[in-house]
Structure P
Amino acid sequence: MVFSSQLFVFYFLPLTLLLYYAIPWRGRHAVLTLLSYLFYGWANPLFVPLLLFSTVVDYVCGLALVGSGPIWLARLARASATVDRWSRPLEPPTLDASRSRRQRIALIVSICTNLGLLAFFKYFNFGVSSYDALLTSIGLEYLRLDVAFRITLPLGISFYTFQSMSYTIDVYRGHAAPVRRFVDFACYVSMFPQLVAGPIIRFSEVADQLRHRTCTLAKFARGVAFLSVGLAKKVLLANPCGQVADLAFDAGSLPALDAWFGAVAYAFQIYFDFSAYSDMAIGLGLMLGFVFPKNFDSPYRATSITEFWRRWHISLSSWLRDYLYVPLGGSRLGSRRTYLNLFLVMLLGGLWHGAAWTFVIWGGLHGSLLALERARGKTALYHRLPRPFRVGATFAMVSIGWVFFRAADLGDAIRYLEAMFGLVAVPPAGTLLGGVLYQPYFLGAVLAAAVVTWSCPQTWDWTRRLTPPRAGLTAAGLLLALALLSTQAYNPFIYFIF
């Protein structure tokens, strides 16, 4: 189930809001958790036990971190004497230099379980295929695995494993207190607005809201505006740009101009696709009383790759910084180690996005650019250019990187890059594609995407103060998006595969 579907907009969301606000406060987390499991299991009910297993493991590990032996069980038993005490958090472990053996084991179990699930379900097929390809290339075909079955990737596993794992890490570090009630933690992990594609919500960002939050008309109205703008961005901009990108990337050969047009269209598609989902997630959270952090900050207005990653998918960038880059040593161990850490973090970030060599190269490319910018001590390699040129140069480099993100395999990525730089001969039939790419509908969509990207305010700022004109435009965008949604057969969502 996706947000940009009639099933969600006209059936699931009204049912959720009706049940959520009809029951007392004490039961809302249970209802929200059950509805989130329904949302998650709609595509495949077998995904739900996996989510529940990960949740139980991290919940138990979080409790085990508050003390040694069976002490935490006794504390929970005493706390259950009154219902009100269950709403209060347990005390986080003390910030001393040592940790008990039980605490270290609990952390290891949590990390290994989450990474083990992620590695098996996401990288099993990739590992087998890479192993077989390597043996074939060196003439050892008889040692191929040739596994007859393939693993189905559960939706959102990259997101909820990172989110759940960060909880136990924060508790271990003493930065958060573990949750008493299992239903509260299950609600945090499975909450449907951000379950499938983020943003990656840290427990510290919603811990207080799980215990107490306000549900006001102003917050609900802003949530509706977020949802409306996000749906409009998805249907009116991301989908037509995606059609242009599909035409270009699926073509056998095409002129350089057409290749660049397709790459730019894909850059707009992935931005409006993902930022729209984040907008809708934030809006749905507000409608339920939760305030989620901003996940995009106009990334295509960045003047360097470093600034781009401060603006793009902020929840993932900060997660990689705090839970990977800093533990690796960050920038504390000298220049060379800093460059290596930046490269490794982005390499792993690329692999997190997808199990393919194209994602590894995409991550390595961004890691190399980040390290190069850090080495120069400037915000960008082209820091002396006027700001519009710096923005354009950064967007061009990001768009080139997106080719690896979009291409089916490494060979297709290389062929597409060759087309972008005019390194391949284009047969006469290849020029016919322009007649489809440059039709008014597609040209208008790409142009509108560019105007919104570089000229319009962000959704976060647009919805902060809903004046009558803004409310009218938002309502008009929603109605137009719903009208087109009923007629569009093309409605993919890129980040569902991650």
Structure Q
Amino acid sequence: MAAAPVIFWFRQDLRLADNPALAAAARQGVVMPVYILDDEESGQWRMGGASRWWLHRSLQQLEQQLQGHLRFFSGKAGDILQSLSREVGAEKVFWSRCYEPWRIDRDRRIKENLNHAGIVVQSFNASLLWEPWEVLKGDGTPYKVFTPYYRKGCLGRNVPRDPTDPVVSLRFQPLTELSGSCHLDELELLPRQSWHKKLEHHWQPGETGAHLRLDQFVTNGLHGYRQGRDFPALKQTSRLSPHLHFGEISPQQIRQALLTAAARGNVPEADLDHFLSELGWREFSYYQLYHVPHLPERPLRVEFERFPWVYDEQRLKLWQRGMTGYPLVDAGMRELWQTGFMHNRVRMVVGSFLVKNLLLPWQQGENWFRDCLVDADLASNSASWQWVAGCGADAAPYFRIFNPVTQGQKFDPQGDYTRRYVPEIAALPDKYLHAPWEAPGELLEQANIVLGRDYPLPIVDLKVSRQRALAAYQQMRHSG
């Protein structure tokens, strides 16, 4: 009689190397790997278009790595796992943990139901250096500020595990027809329109692409990272975030690669420490989401529930399209649309512009980023928007309002980044590139630029909108 297979449920761990749950399943015997697209229970947190494109490409590679044995399903994961277990006689289901609130609730129900049916469920940590419940203050409560969380709570107590080798000895359940299974294309992850094709030029989803990206960063980007990461024209950022989000590479693997490079003397300590702290910020975002499940919807600082936000659909659309009249903001929003990514420094600038100069709610920015980013991560996206809005943990003060003109002049002084994404004003000299409305009329004429026709005039005045934002902040503080 054939041994009962172990169902391995791939989720946000789309890799063979350093996958503790997959390795444990392989040790049990015959494995049936499955992927379930659960759009029914994700509700409002359903993946955006850019993420779905990435997922399709990543699953393509994973299916090849698994020699065609990855089985695809669409629907409620709990119902599918119950019926699949009965159909193939599985007595065990293994998966890697996810930390979004809706997934935690769903996984708890699934585990209870499977256990009730006599099926053993085992879950593992595959995506974090530290489990959120492992890092607590002396009184047992969670940290609310990043530095003590990271330096004292994480580095001071727990050394992350070392990564493990790829699983190479998988024995698969023989391929047979399964009720409800489908082909990858039938998941309909690719958009019906062809806008996603431009993303193909910028990314290589999948485990192979993740390690190529890591190697490139360690070789060419890590040295000088601390200063260089602020300049969007430089290739000084890792661009590993989408690979991390989909679990094509683990933070343990990245950490080990960095420490190995540093041990060879190739990396200044300041650059190494700064990048490791960025991994720490990712951990802190998941930590916040785990301990405060309403993070994506409601401000952590409760007084911001009273903030007098403005709801202006027209200005929101101009921001989304990169047509605000502020070149650095527009360059960032266009980079997002064209590549599924935005440089971190520019994310802060466009975020500040939305919530402070336009007084639009940060949740609208979070929603747009979630749809357009290939690295759309509920924890990082929500925590970052709360940070820039001044209402989150360890947040920037609300009165810290990024000026897109001075930010552009400081971090894109030669305009290489801005000209790439706002070509209609590329002919302007550097002096006026970030404030084209200040350019003399004859200079605009020589460059064949008519503001308001070829490029928009500013949709708000920076000084006036800054004062309006500060007044709104004072109104909120005194209305409690």
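Bear in mind these aren't lab numbers, they're just calculated from the coordinates by the rules spelled out. This structure is a prediction, so every number in the text was calculated from the model and none was measured. Cβ atoms are built from the backbone, for glycine too; each structure is taken alone.
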Test item: mean count of other Cβ atoms within 10 Å over residues 16-23 calculated as 14.2, pick one of P, Q
P
Candidates P, Q; helix-only ellipticity at 222 nm (-39500 (n - 2.57) for each DSSP H run of 4 or more, over all residues; to 500) computed = -20500; producing structure is P
Distance in nm of label points 7 Å out along Cα→Cβ at positions 160 and 192 was computed and gave 4.2; which structure, P, Q, did it come from?
Q
Which structure, out of P, Q, was FRET efficiency 1/(1 + (r/R0)^6) of positions 48 and 456 (r between Cβ atoms, R0 = 25 Å, to 0.05) calculated from, if the result is 0.05?
P
